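Listed after this line are the structures, all set down as structure tokens.
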Structure I
Amino acid sequence: MTQPLPFFDPAHLELRERVRGWVENNLIGGSAEEKNLEDEARGLVKRLGAAGFNRHAVARAYGGVREKVEARDLCILREELARGAALADTMFAMQALGSYPITLAGSDEQKRRYLPKVASGEAIAAFAITEPDAGSDVASLKTLAARRGKNFCLTGTKRFISNAGIADHYVVFASTEPDKKAKGVSAFIVDATTPGLVVKEKTALLSPHPIGVVVFENCVVAEGALLGNEGEGLNIAFGTLDLLRCTVAAAAVGLAQRALQEAIRYSQERQQFGQAIAMFQGIQFKLADMATELEAARLLVYQAAWAHDCGAAEAKQKASMAKLYATEAAQRIIDQGLQIHGGVGVVVGNIMERLYRDIRALRIYEGTSEIQKLVIARGLLK
């Protein structure tokens, strides 16, 4: 499929081959059982844990593979998993997103309590920051965490929370000092069984995965649930998103890779006017454009991941470039792949119909394309 990139070491190449084989056997060539969405999501987390893939979301000291979590490992996993099934990619991504704040700011006790279970697939993680009135402008969140002696009482509403209703813990961002606005936001680990944590809605999406509205109704947590110090919440959130941003781009590359593969296969099989449609110059031009955009996106993704792992000063800007370009390019690639499939591409259940739905959210979550452009431009204008 793709040749080794200059940003990989032998361990990266071994991981890529291992996850690629697993995807072929378990997602693309596996049996397609009809399951309840939440049951399927839980099952995927356990299977990813059994395969050892979730271990790449945590550090070695707490059940992980490397001394620290690497963006390149996460990108390799997300690219290959997305190529097989968007839900598998989402469930792996959430193990990273819902646990990395603990890796960044948790005490040793918090890390030992939560991270090994995330690594094994025994526990499911969630990240709760988005609110009805706080999306791109996360500093405007309204969920409150009022101190009551040695406890905090959380009140407020979070929406578009992936793993709502199936997570074992949520990393929740709430304001402990509203007057300080962004500098008054803190982060908490809230167990799903905590009284006052209520899943109010399961939200149906274009590309289904467990997601919904979580409400905190006088939800009391102990002081030990605080991640880091009061007022450090947004730094923890942004540090987490800085790692995960380029992995969203990697997932887009995986979806686009599947679209290109399917378009090549179909164009060689489909006969019109006495020959395979792959023989027509118009189809060949489409395939050439798709492949070129895909390779450009892949190079941006792994350059950004390498920059993050090396601690490069420009890592944040490169991650925004990768997410912007890869997600937008993947949308174009999948659209052209569907065009090559013609009418069968829009039939429910066709792989192209599924990919067309799967790609759309990636241009929105963890920073819209428009937000990425702002980040890139501000970096240029400094």
Structure II
Amino acid sequence: MKRIYLDNNATTPIHPEVAEFVEPFLKGLFGNPSSLHWAGREVRGYYDRAQEQVAGLINARPNEIVFTSCGTESDNHAIKGTAYAKNNQGRHIITTTIEHPGVLNTCRYLETKGYEVTYLPVDGYGRLEPEDVKKAIRDDTILISVMYANNETGTLLPIKEIGGIAHDRGIIFHSDMVQAIGKIGIDMYVLNVDLASFSGHKVYATKGVGALYIKEGLDIDNLIHGGHQEAGRRAGTENMIGIVALGKACELIKEEMTTENGKVEALRKKLLKGITDSIDHVRLNGHPEYRLPNTLNISIEYVEAESLLIALDFNGIAVSSGSACSSGSTEPSHVLLSMDIPPEICQSAIRMSLGRENTEEDVDYALSVMPEVVNRLREMSPFYKK
């Protein structure tokens, strides 16, 4: 059976060159980079190079990169670290209703500790108005956290403008950029960002590694305490396999991004056109223009998303019904509900996210399967009429 992977926002396959690059770290290059002897010195240079590679992709300084275990840890470090460091200056945080659980649940935790959080709504396209951020700022606001690209819809948010507003008021600005990195250009100094979160397995590196950008001169509390690794900002022996994998992946992305993203965007557009031409009652979720090149979120009305996922999987096509972090939940997507999409339309939403390994043949195969699958499922619906 043909197998088509269209869930690259959940995770990506490791780039072949990344896999080859990390192989020596499974064998001879085993040293602890914090050790002063030959075994530590052998790997320390690779750690330093990985910092440079990540920084090079986002126009940052190498010393502004802290390696973590994942994007969620980076979100926690940024938000809790700022909240604890600025505790005496205020206890108010601003974020949005469409953030990843790594941000939302961290903010909800802080609410149990006496912090106040304003969750700003978005419009029907999943966009946030910068003016709404400005209106929400209080004298005790210490942090604004707004994602760059939504992981479910692919909608881009105006973080440059929001960051400018935050800096005008002397407020720290954090952005979850886990889905944005590698798919669109990122320049930390143009975007007015103080803190940014990244994840390795979204960019063809290994799982178990992430990064947190901390703008030079910014002092936030640590999330993990112990030794003096990561220049004293994150304790724990460095995950060298993950770190070198993330560094190499960022280097490759910088070389391939323009070509690969153009190809992926063309495939995404072909996929959307093919679906809407062959299936009726299809709704695009998210902004039609301000969006990631690879992400397609659609509601196919009168079809329950879970049933469609199972049927597509039976035909070898892997898609999702939203964030992989919400897998197993029977509740409609909080992102789509925040966009005022009716619950029954939310329940029919699927996400198709393409990557560098996808081809025209993949899209053609998906388009050959979907109409028949959808028609069969709709025949079981008492609400559908042709």
> If distance in nm of label points 7 Å out along Cα→Cβ at positions 139 and 195 is computed to be 3.8, which of I, II is the source?
Replying inline: I
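Here Rg and Dmax of the Cα atoms in Å has been calculated and equals 21.5, 73, so which of I, II was it run on?
II
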> Hey, distance in nm of label points 7 Å out along Cα→Cβ at positions 51 and 67 derived from one of I, II reads 1.1; which structure?
Replying inline: II
> Upon calculation of Rg and Dmax of the Cα atoms in Å, for residues 291-346 alone from the atomic coordinates, which of the structures I, II produces 11.7, 33?
Replying inline: II
>> If helix-only ellipticity at 222 nm (-39500 (n - 2.57) for each DSSP H run of 4 or more, over all residues; to 500) computes to -12500, which of I, II did it come from?
In response: II
> Of structures I, II, which gives 15 when relative contact order in percent (Cα under 8 Å, 6 or more apart) is computed from the coordinates?
Replying inline: I
> Can you tell which of I, II yields 3.8 when distance in nm of label points 7 Å out along Cα→Cβ at positions 19 and 331 is derived from it?
Replying inline: II
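Taken together, the values in this text are just the output of simple stated rules run on the coordinates, not laboratory data. If you're wondering where the values come from, they're calculated on a predicted model, not measured in any experiment. Cβ atoms are built from the backbone, for glycine too; each structure is taken alone.
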